[in-house]
Structure P
Amino acid sequence: MTYTETLNNIQARYPNGVPGGINIEDIAQLKIQNTYETHLDIAKATAKVMRADMARYDADSSQFTQSLGCWSGFHAMQMMRAIKRQKGTLDRAYVYLSGWMVAGMRNSFGHLPDQSMHEKTAVTDLINEIYTSLRQADEVDLNDLFAELKAAEDDVSRQAVIAKIDGFESYVRPIIADIDAGFGNVHATYLLAKELIKAGACCIQIENQVSDAKQCGHQDGKVTVPREDFIEKLRAVRMAFEELGVDDGVIVARTDSLGAGLTQKIPVSREAGDHAAEYTKWLDVTPVNDLTDLDDGEVAIRLSGKLVKPTRLANGLYKFKPDTGEARVIEDCIAALNDGGADLLWIETATPNVAQIAGMVNSIREAAPHAKLTYNNSPSFNWTLNIRKQVRADWVAEGKIHDSSYPEAELMSARFDEDPLGIEADARLQAFQTDISREAGVFHNLITLPTFHMDALGMDRLSEGYYGDEKMLAYVKNVQRAEIRGGVSAVRHQHEVGSDIGDSFKEMTGGDRALKAGGEHNTMNQFANVA
């Protein structure tokens, strides 16, 4: 409701005034600053936003969406503040919640690899924290607007501020939440999905790895599950959305098959061409001519009318045929969309290659024309090296350079930064997300771990200078002065965490008796006109 509608509702409820003499304008302010009643309301509202963005992308591939992985609510808040300051709107900006960063940064067991060893509750806790921070950003900015409203000296000025309040764009945006491989069986997946949704997640990403053998998508040793098993988990997530009334909830089905050469079990085929048959056909096998070809404990199956034994490792896992990853990815994606009810796909790749992704997507769209992707612009890729190698290969193929030019072992050298090859590679980096969204059906581009690396680099640089020769200059030059000149609101750190909200509430309840923190002796006044 608008500010005026809110006021009118309160006046209708209390025609003789609010008990205790509370000012109805103060109640209206609090109601408006509380931008969402519950985090489940957030999931319902942001799901609609995401669905609208997907429809817009279908009409125009340049309208892709983006997110950065955040491992705290503060990171998410600062990301959204920066976007709003730069663009004036948060349109098409999302938050990504990375399971890797929950494992690495947010669990009570310490820093752990991305293998689902962290507590399930850590994922829910982070979603709750992110939305608490984003809602507080709403409250801080709206509180500033209401202070401006109280200071308005005439009706024209007052109406101008009310228009800003009514037109305020919330910092609360869609979150894509990583549920790993579901943290257990299908019922466990459903139960955890419900908790993520109640915490505010409108979109859940789940991968086709085995829960108890889960690996980071960019590490070796990945083990996939049969497609029937994955479809059941997709159904579990959908049922969680439906039960909680998030009718527009979005599911991202991720396949790790491109880099996964193992499976834990052989599914049972009931008829030719079913999911089990399409999965087992890729197994690495050797012929069984008679029973003497089988040792005790070995397994044999019938494939294409022949008796064969799958290649089985010492740990009991089965191998797939080499160089079958792309074909398995395509089949995974078609099954997830057409039979699992997924809305978006995620294909985990080893390198950032637009042509490779586009080739797979084109094949997927032959059976699922509506296919759209979420793509991991991963820090696990050496982007500089990979893109420079692509430029070099293209130039060699085009005859622009000799095969001996730009030795691959030297491509990371800083001397190429201003070289034509380095400049071309950087231009391709700048265009990468636009290109992959246009050519490979990528609706959402994300970076999984940017805040992990950003914090590591920032602390490294600050510590190096502060404990070195620069001392205080290292902090002032690299942090505070940069904040001031960049317009980063967090330079006023007391205001950023809600000190002025507390002062406003004290005034609402105590009037002139309010003991406020933001008086003339508050050192934040030194920054009043700089951010």
Structure Q
Amino acid sequence: MERLQAPEIDYFAVAPLLIVLGAACAGVLVEAFLPRAQRWAAQVVLVLAALAAAGALLVAYASDADTPEQGKTTLAGAISVDQPAIFLWATLLLLGLGSVLLIADRSVEPGGAFMPENTPGGSATYRGQADSGAQDRGGAATVLMTREQATRFGMQTEVFPLTLFALGGMMAFVAANDLLTMFIALEVLSLPLYLMCGLARRRRLLSQEAAVKYFLLGAFASAFFLYGVALLYGYAGSVKLADIAVATSGTDRSDTLLYAGFGLLVVGLLFKASVGPFHAWTPDVYQGAPTPVTAFMASCTKVAAFGGILRVLYGAFERSSWEWEGVLWGVAIVSMVIGSVLGLTQTDVKRMIAYSSVAHAGFLLVGAISLNADGLSGTMFYLMAYGFTTIAAFGIVSLVRNADGEATHLSQWAGLAKRSPVVAGVFTFLLLALAGLPLTSGFIGKFAVFTAAVEAGMTPLVVIALVASAVAAFFYLRVIVLMYFSEPAADGPAVSVPGAFTTMAITMGVLFTLVLGVWPPKVLEWAGTGAFIF
């Protein structure tokens, strides 16, 4: 009887992934054994140390002379640590750092943005002494607390290991070399996000509704993905991307399994990337989730989803692109139109950014389906640029507050420049970056993906994308006009002074948005240094 041999594991190559997942497990132990008063500090130190260690080991691996130029596969070929995976891992770790800084902040929202445990009634809310007897907008009874009491009760610190589990799943997702590993990584990154969406300290019912909606629609999308994997296994006899690619280049099996399997697989991927028309969860979840979690989803999940899409399209289906290219053309157009047009009708800042993300998903898909080296590098650059801009934008959103918490209705942003010129100026810069104006990372990202698409012969699609981008620019400019040319209401919201963590997150996002817009060659060169290996 032949003995089973354990697969060879290159621990140096997968060390960043192992550190993130190991720190997540350690965070669970912190929750179980440390006294409540010590958990926040311990979790923050643990998370920041894990991200720093993972980043340092990733740099060491990428710069090591013994590392193959194109990377390598490990864990019996299940994980591919190639150049695109290294770039996406670095992007995820940096964006994860910015997100964790927002999550850890306890100064903008006294005690933190997440529901504390063991408070009277289970849904404590800080409003100050003057609002006695008020009701929480989410429908739950409000337990009034002073700032000192809210800070003492603290936050629900299990959000930190949940964040690390989600980040580890994202890193495995973008490096997965077969569809089964990709599905497991998809669940590892999704399940913590479902929980995190329902942990808001304020507007509790809205937050819980967002979590339930995200969970139900996410379960449907995962089922589509898994059924697609099953059909593709029936077609190719394997779930490895390389084997599926070989089968698509010539086989006597029915193409029905290929078309059906690809369609179902792509539905699951497009849902996670919030590409229209598979975006139904996006506006409600972005609005209802705690803003730091929204920032984490909008940046890191977008990177992970499109990293998976790129790996699947380039690895398994590049040779059959003539069969599905037209369908994804249509999906990209629908996403751009939905995001641009419906974004015009939004009156809530977080929902507006949600529809903006749907439009940007369409732009990213234009680069992804170009299937050339410039399309790959341009899409990955766009993901990094969009991620940092979005984190900083949601950091700004968290600062504009009234008695009920964040003031996200557009009418409450009127005249904001007169109340806080700095916050209004920073938000204006970020909105211009989302609109794709020159000297911002958004312009370079769009230029890179549109250039790659033109080289691939998709000029009509690029023209539609330019028109959609011009339409989307209107609702960004509308907010800018509202902030600078409208009079603030007498009872308008105040702008909170950000704490050190929020300040660092916003500063990081703004600096990356500026530097990638003014001096992008090094990052573009890094994004284009290698191709996927399978």
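Using Rg/Rh (Cα atoms, Kirkwood Rh) for the comparison, can you identify which of P, Q gives the largest number? Write out the running numbers ahead of the final one.
Working: P: 1.04; Q: 0.97.
Answer by largest value of Rg/Rh (Cα atoms, Kirkwood Rh): P.
Name the one structure among P, Q that FRET efficiency 1/(1 + (r/R0)^6) of positions 267 and 475 (r between Cβ atoms, R0 = 25 Å, to 0.05) of 0.35 was derived from. Don't skip to the end; give the middle numbers.
Values: P: 0.00; Q: 0.35.
Among P, Q, the structure yielding 0.35 for FRET efficiency 1/(1 + (r/R0)^6) of positions 267 and 475 (r between Cβ atoms, R0 = 25 Å, to 0.05) is Q.
For which of the structures P, Q does the calculation of distance in nm of label points 7 Å out along Cα→Cβ at positions 51 and 483 return 4.1? Here the read-out was taken from P.
Given 58 as the derived value for percent of Cα pairs over 15 Å apart, for residues 275-322 alone, which of the supplied structures P, Q does it correspond to?
Values: P: 43; Q: 58.
This value belongs to structure Q.
So FRET efficiency 1/(1 + (r/R0)^6) of positions 99 and 379 (r between Cβ atoms, R0 = 25 Å, to 0.05), computed for just one structure, reads 0.95; which one of P, Q is that?
Values: P: 0.95; Q: 0.75.
Going through each structure in turn, the value belongs to P.
helix-only ellipticity at 222 nm (-39500 (n - 2.57) for each DSSP H run of 4 or more, over all residues; to 500) was computed and gave -22500; which structure, P, Q, did it come from? Walk me through the intermediate numbers first.
Numbers: P: -15000; Q: -22500.
Among P, Q, the structure yielding -22500 for helix-only ellipticity at 222 nm (-39500 (n - 2.57) for each DSSP H run of 4 or more, over all residues; to 500) is Q.
We did not get these values from a lab; they are worked out from the coordinates using the rules stated. Model, not experiment: these values are computed from the prediction. Cβ atoms are built from the backbone, for glycine too; each structure is taken alone.
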